[in-house]
1. Tell me which of P, Q gives 2.0 when you compute distance in nm of label points 7 Å out along Cα→Cβ at positions 274 and 402.
2. Given 1.00 as the derived value for FRET efficiency 1/(1 + (r/R0)^6) of positions 106 and 330 (r between Cβ atoms, R0 = 35 Å, to 0.05), which of the supplied structures P, Q does it correspond to?
3. So if we calculate Rg/Rh (Cα atoms, Kirkwood Rh) for every structure here (P, Q), which label has the highest result?
4. Just checking, which of P, Q has the largest value of distance in nm of label points 7 Å out along Cα→Cβ at positions 50 and 282?
5. Using the calculated result 0.15 for FRET efficiency 1/(1 + (r/R0)^6) of positions 266 and 442 (r between Cβ atoms, R0 = 30 Å, to 0.05), pick out the matching structure from P, Q.
6. For distance in nm of label points 7 Å out along Cα→Cβ at positions 130 and 314, find whichever of P, Q sits highest and give me its label.
7. Please state which of the structures P, Q yields -1500 when helix-only ellipticity at 222 nm (-39500 (n - 2.57) for each DSSP H run of 4 or more, over all residues; to 500) is computed from it.
Structure P
Amino acid sequence: MHIKSVLRFLALIQILVGFCMLVPFALAFYYEEDAAIEAFGITECCIAVFALITLLATRRETITIKARDSYLLVTLVWIVATAFGALPLYLTETFETYPSCYFEIMSGFTTTGATALSSIEDKLRSILFWRGMTNWLGGMGIVVLFVALIPFMGIKGTSLVNAESVGPTKDKLTPKTQHTAFALWAIYTVFSVIQVLLLWIRIPLYDAVTVMFGTMGAAGFSAKNSSIGGYHSAYVDVVVTIFMIIAGSNFSLYFKAIKGHLRESAKDKELRLYLSIIAIFSVAIAIDVSDTYGSFLTALRYAAFHVASIITTTGFATYDYNFWPQFSKTLLVILFFVGGCAGSAGGGIKVSRVGAMISLARNTIKKRLHPNAVVPLKLGDTTVDQSVMLSIAGFVGAYIITGLAGTLIYSLSGYDFETCFTASFLLLGNIGIGMGAVGPSGNFSIFSDAILTAGSFLMLVGRLELFTVFALFTRGFWKK
């Protein structure tokens, strides 16, 4: 382990987080929010002191980051960035306790979107902007952003990107990892700007930007108590639905399309399965709830929005679907176990893994019927060896076990099973909204600080896809 190298990089990335925080800091001056000005100022000083002491203590260290170091570094980056990011909320008394602030910002950086705020619109606008900005930063990844912007460090960022990026496959779009990271962030930023411009047609610029943060980050924080439903606009609903689907798709496909491989991108099997799930579930729910809304088209608008919101793990809402028929609610719960595409801003198990598990089940049945047959295992269009399929199966198994363990912890709160079960899996899958008391009309303020702290861990584990974090708890990780 190269602890000093890890700490040195940790300090440098916190400096980047501090620079990003200058944007809401400037907004605090613009809105004349004295409490926020003081809070951001103190936080920036804390980041500067931490970075200075750490860099001085490791100044003679030759930077070396191996694969094992990257697991520790990426995990620490998210833990420490959240610790600093929560300070402005705590210093402005947005919450009464620091664990609640930590939960909120961990929810932001991990793009979960679960909130412990009972009331949002009465909070300082610069604080809400920072809260939403963490969604956007976490969407493509803090470490990926660092790799994209800091080419002069003279190291390969492959292990860092792989430790933070989501999905069973890691597409390298260009020969250099730094160029790949930059390309992904550039595409992500262009889509973000387009969405802001489209939303700005109907809602104020501040709202357009904060909604974009939650949409492109597949995160779900909003500056409205009623989420996107607070805008009462079919236009806004449609724009957000489209961009949620965009954010939940594999960004490498956009890169390939730009490079002239549009037909190849359109034929991607994971993308087709992803879009098919959205279409089928949206129509099925629309038919089921059409009586609620008076017409099929209106029902389809609400159904498509919430299907996109949950499968992409965004967590926006326009209606409290707790009042929908049980069939529709069950379909939404099923989507908890799908998630976005590999290489997207979305969380969850991932469509590609779901497709792989279906392929594995189909092949198992064929092998039972024809024991001597050679049946290739496929992940999308690619034939993969058994070890990859086993790792996918291992991930799915670990994911379900972790979610059930979280359900057990949340059951200590005394709430009903529906609330505890969906609370656990919405945090682990970085989905943001669940059922029961944590549905669209609820929030996590009902839970104690201890339960919220456990929730922060679930979100971190889910965002870093379990094994990056779980590896740190094994004896072998720390052996020389």
Structure Q
Amino acid sequence: MSLARWFGAVYLTSIVGLAAISSAQAAKPEAIDDRLELFVDRHLIESITGAELRLHSPRPAEIALKFDAPWERAYSGYVTVFRDGDKVRMYYRGWPAIDGDKKSPQFACLAESSDGRTFTRPQLGLFEYDGSKANNIVYGNPSHNFTPFKDTRPGCPDDERYKAVQTFKSTTGLGGLAAYVSADGIHWRQLGDTPVMTKGAFDSQNLAYWDEAKQEYRCYYRIFINKVRAVAVATSQDFRTWSDPTPIDLGDTPAEHFYTNATTPYFRAPHYYFSFPKRFQPTRSRLEGHKEKGISDGVFLSSRDGIHFDRTFLEAFIRPGRDQHSWGDRSNMTAWGLIQTGPDEMSLYYSQNYRYPDHHMRRGVLRLDGIASLHAGAKPGELVTKPITFKGDQLVLNYATSAAGSVQIELQDAAGKPLPGFTLDDAPELYGDQIAEPYRWKSDASLAKLADEPIRIRFVVRDGDVYSYRFAAETK
């Protein structure tokens, strides 16, 4: 069986299995307990009227790093960002190619930041470039797409606390994905002399990490389906032996080229997998004289199982923008990593001006939980959830309204009947802009008596947004 047919069979089997599970569980209330819920998909939505789920693009902030060192330049990329103790680490490919010369050496480099806003290069003295070791190179040539992470698996050996994957190359030309380990994230060694994965394309930023929710390593990487760039996932218990790949399921949505994937569990709600692919339009061209054809932007996907991804938002998450140099073929590539950089904000990073001397990484700022929201305009809109059960005695909202706007919450039984003390008449108009504010009804009725009972939540919003909600135990 060809690899394309094998992928197709796995894809069909996964869809049939999901349909059977969904049918069996359709009438059962979902236990959300005290977990954080966001408005990034329709998983818990029964109905929505006069309102919408709205995607929020990141606000462009400062340049986080300019690729202007002699060993970096215009072709650097494949960036990874994660918090490590009191520092934020940024790993990336340094490629001082002239006019895209593929024979030019490529290096894995490290930059660091104390605040996640701007990054500097530590002088590591490990690898030589142009006769000097005064640089931030952590792994030498060839190092095309070296992508590290810090392993949080309990019992992980100290000398393997940091791990990475990158495309495997040898004198025999054998392809695949190789594994690497490190005690400090700076000094690296390859695990074995053969690749740990061979079924796939791998010519992109491939990534792996320890999934605490599923208690396994997961690797998301490049494949092709019917000549379209796509994403597959494989799993492992030891980082050395991996399952066969499973193409991620994007449902009934248009096939688009996903050049990268940047998939990560959301750090505030790990039952969500967020993915930030660079979407590639290979036949379009905007810039005269540009070496390569194609235009890129960034999109957003979410998943609750890491295989079936929701595309509620088909529009761009990151546009090329006003800088014409970002209308080239491989700009607007989102780095792998979403981190909190303030009490009410989180940051991601994306490339601009690829192939140009001013190539750099830009920081993008989002409200905490603010990738998407339930939004209504001047006329009230509402959303009603499917039946759920919860734990706790208060409902906490992340919301923002105008001065004239409001949010009201009604609780209903599983059949949709308003519950005494929690009806819309009992619901005050909440207004303001808060990351975490408890909602209190006029009746002062206790939520505790409803815990573990099937209910529905009715959100009524006017000129405002609700970003997330969570049931929690009230702190005394």
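1. Working: P: 2.0; Q: 2.7.
The read-out was computed on structure P.
2. Details: P: 0.75; Q: 1.00.
Answer for the origin of the read-out: Q.
3. Numbers: P: 0.96; Q: 0.99.
Once Rg/Rh (Cα atoms, Kirkwood Rh) is worked out for each structure, Q has the highest.
4. Q
5. Working: P: 0.15; Q: 0.35.
Of the options listed, only P reproduces it.
6. Details: P: 2.7; Q: 4.8.
With respect to distance in nm of label points 7 Å out along Cα→Cβ at positions 130 and 314, the highest-scoring structure among P, Q is Q.
7. On the way: P: -21000; Q: -1500.
Attributed to the structure labelled Q.
Throughout, read-outs are computed from the coordinates displayed, never taken from laboratory work. Please read all numbers here as calculations on a predicted model, not as lab measurements. Cβ atoms are built from the backbone, for glycine too; each structure is taken alone.
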